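What follows are several structures.
Nothing in this text is a laboratory measurement; each read-out follows from the coordinates by a stated rule. This is a predicted model, so every value here is computed, not measured. Cβ atoms are built from the backbone, for glycine too; each structure is taken alone.
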Structure 1
Amino acid sequence: MRDLLPDQTPLWQWLEREIGQVIGAYGYQEIRLPLLEATELFERSIGEVTDIVEKEMYSFEDRNGDSLTLRPEGTAGCVRAGIEHGLLHNQVQRLWYQGPMFRHERPQKGRYRQFHQIGVEAFGLPGPDVDIELILMTRRIWRSLGLAALELQINSLGTADERAGYREQLVSYLREHEELLDDDSRRRLTTNPLRVLDSKNPALAGIIAAAPSLLDFLGAESRAHFDAVCAGLRAAGVAFVVNPRLVRGLDYYARTVFEWVTTELGAQGTVCAGGRYDGLVEQLGGRPTPAVGFAIGLERIAALLETAGGGEGRGAPHAYLVAFGAVAEAEALLLAERMRDCLPWLRLVMHCGGGGPKAQFKRADRSAAAVALVLGESEVARGVVGLKPLRVEGEQEEIRSDELAGVLAARLRAD
């Protein structure tokens, strides 16, 4: 787990704001969920033989002897809340959430034990149109963030019955190559054989590539659904790759699954993943309800933006106000408040702690502010403020105090 330091949080604030605005433009409403849930919720939803439940959950008993778990993902809690509060039965709900998730994994770049996601879930909509809508939403998010180097991979996992038929063929095939499988894959043969297809072991790449394809086991309805998703994406100009080995790590998925991946983050290349999970609401005690969603990994998106230089300068002050002399210091506090009243977006740092001109200007430069505002007793007497460019073009000049807000609005960027 790690801290996000003050020089990092401006990028995160901007990132969360941009994504939230795109999600809101599609009519989705925010729901805020607890960090802790009953352990049983994740065992029933994610699957007891998944890596998350077997190895990665932070679970403990509380004072009453109840087993609780720090949430490893957001979908199960969102479904639980929807059932508990009567939001899902015979209703359409478009919901989103954000916050930290927890998995006891081996930390590496882009993978932490506390990580952050923004998740989007749609309930009550069975058709391929909402699958397409969510993928279009993610594309719009990448455009809003200025990210281009992402590839969309999609697949269909069919229904539970279709997967059962495929599982038999897959296990039979893998048994023929069992001596070449690693320990994890051998274990999964009897518990969750589809997860073998998701192995990151390069020694297994050839075996996995030659394995039977789940797409060949889809029934007519599942095939029609997947074909409609593909056709809708093509019509919207969304480039994608059909990846028949894309199975996702959570047991609740069915039919459409997708991932946005990048080659710029090493092994942790998935930045957004999701799909359809029509059986989960019923599995957790609700009425049968179609559902589909996705989650974005914010650490990985932030890393991509930082790699591209997208985080530079975010959050720096627009202006740093220096003042010399008791009269000017008193007036500077009032001037700073007037500027904040006139320009609510303005980040203005008021120098505090005294010091001579050299020391104050040194502080102003270190702040990374775009301009320094200068107020001495002479400026106060004449009703002006000095404006010294630090990181914008121009020469030092004096501005009338009553015109300063207009000048700052014209020269500085409200971000």
Structure 2
Amino acid sequence: MASPSLLTAAARPIKALFVSDAFAGILLIAVAVLAIIVANSPLGEDYHHLFHGTLPWTPIPKLYNLHMWINDALMVVFFFVVGLEVKREIIAGNLADARSRRLPVLAAIAGMAAPAVVYFAIVGAEPVLDRGWAIPAATDIAFAMGVIGLLGTRVPPPLRLFLLTVAIVDDIGAVMIIAVFYTADIQLAWLFGSLLVVGVMIAMNRFGIDKIWLYVIGALVLWFCVLNSGVHATIAGVLAALTIPMRRRDGTGLLEVIEHRLAPWNAYLVVPLFGFANAGVALGGLGIQALFDPLPLAIAAGLVIGKQAGIFASIVAADRLGFAARPEGSSWAQIWGTTVLCGIGFTMSLFIGALAFPDYPLLVEEAKLGVLVGSLISAVLGYLVLRFAPPFAATPSRGQAVQA
């Protein structure tokens, strides 16, 4: 009979799947695998028709299939939660202190720029493919933190916090990229209406109005205006979140309460449903050789090579120059492993991929392939590096010495 200690050791990896950090990421992996299996099974045609077939009736003609309802309506909840996280971090979190945000902001900027450079180096000057440069720009928080969760205490807490902060700054950059580079023809009347609704919601905040239902109504009206304005509808989620008061009149938290209530729905319904609707790559239509086509190769290389190169180089430079110290208690091998995990693009990368090539279904499928392969390689490689990385040796870095 196996000893209790052996049973405990054997059960530990299974238990790790269900801790808060890990389960959301594991669920995303399972959903992506399921989507690929279904898309390449005899149910593939039904899968495609379910999400892309025209609905028999829709209350909003602009959203005429289930895929649009998920990407342009349900994903607003995802972006709303992102907006809440961003506001909380900027006002009261790790981005509130100028010295604390130096390194993650620098790393996030480098981690968005380097993948774009890698992308352009591979696709060249193809006019259509140029639109995909931002696909490898963002890090998937749930997926990356899920891998970190599986590693337990092997990843120092400051390094976990660094990864989370970089991913949040990444999301800010991705939202700005979507708003600026993936906006269709602007409808000025609807855009003016959107700005008017935002102004009303800001005024509600200034006058101390703390009724959640009023902000819900404002967010819905804002979403409808933005949907028709030409700016991507999900931007409404971020804008609405930024108007939510941090606290009620009595001093109790409001923004954090809303964030905590929505976070489980976001992690276990919205994002998995989005993943299932968008990750189903029909490999039979592409062939394995498609992975070496310019688009999927550029995306995968941007995620695997560009992300880690940009972020790791920025950390080394900041530490050596005394601009900001590397995450406390972390060895360089552990830092490298974490930067590799930043190449997990999944949710935001799939989302931008769909925006980049709306008139080219084959390119969207190729973009999915690049995202999935790049994210998978980054997840596995990052896990292995962190699993076998030596712990931190207590020698102060130049940046730490300067700050001391």
key: At a computed 3.3 (distance in nm of label points 7 Å out along Cα→Cβ at positions 25 and 65), which of 1, 2   = 2
request  = Supply the structure label, taken from 1, 2, corresponding to relative contact order in percent (Cα under 8 Å, 6 or more apart) with the calculated value 26.
outcome  = 2
query = For which of 1, 2 does helix-only ellipticity at 222 nm (-39500 (n - 2.57) for each DSSP H run of 4 or more, over all residues; to 500), calculated from the coordinates, equal -11000?
reply = 1
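Have a look at 1, 2 and say which one yields 35, 28, 23 for Cα extents along the principal axes in Å, for residues 201-272 alone, as calculated.
Checking each candidate, the match is 1.
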message = Among 1, 2, considering only Rg/Rh (Cα atoms, Kirkwood Rh), which has the greatest calculated value?
response = 1
Entry that produces 19.4 once mean count of other Cβ atoms within 10 Å over residues 121-128 is calculated, selected from 1, 2 = 1
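Who wins on distance in nm of label points 7 Å out along Cα→Cβ at positions 281 and 361 among 1, 2, i.e. which is largest?
Largest one: structure 1.
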remark   = Matching 1.5 (distance in nm of label points 7 Å out along Cα→Cβ at positions 129 and 377, computed) against labels 1, 2 points to structure 2
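Hey, distance in nm of label points 7 Å out along Cα→Cβ at positions 97 and 185 derived from one of 1, 2 reads 5.1; which structure?
The read-out comes from structure 2.
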note = When Kirkwood radius over Cα pairs in Å, for residues 169-240 alone is calculated for structures 1, 2, the one with the largest value is 1
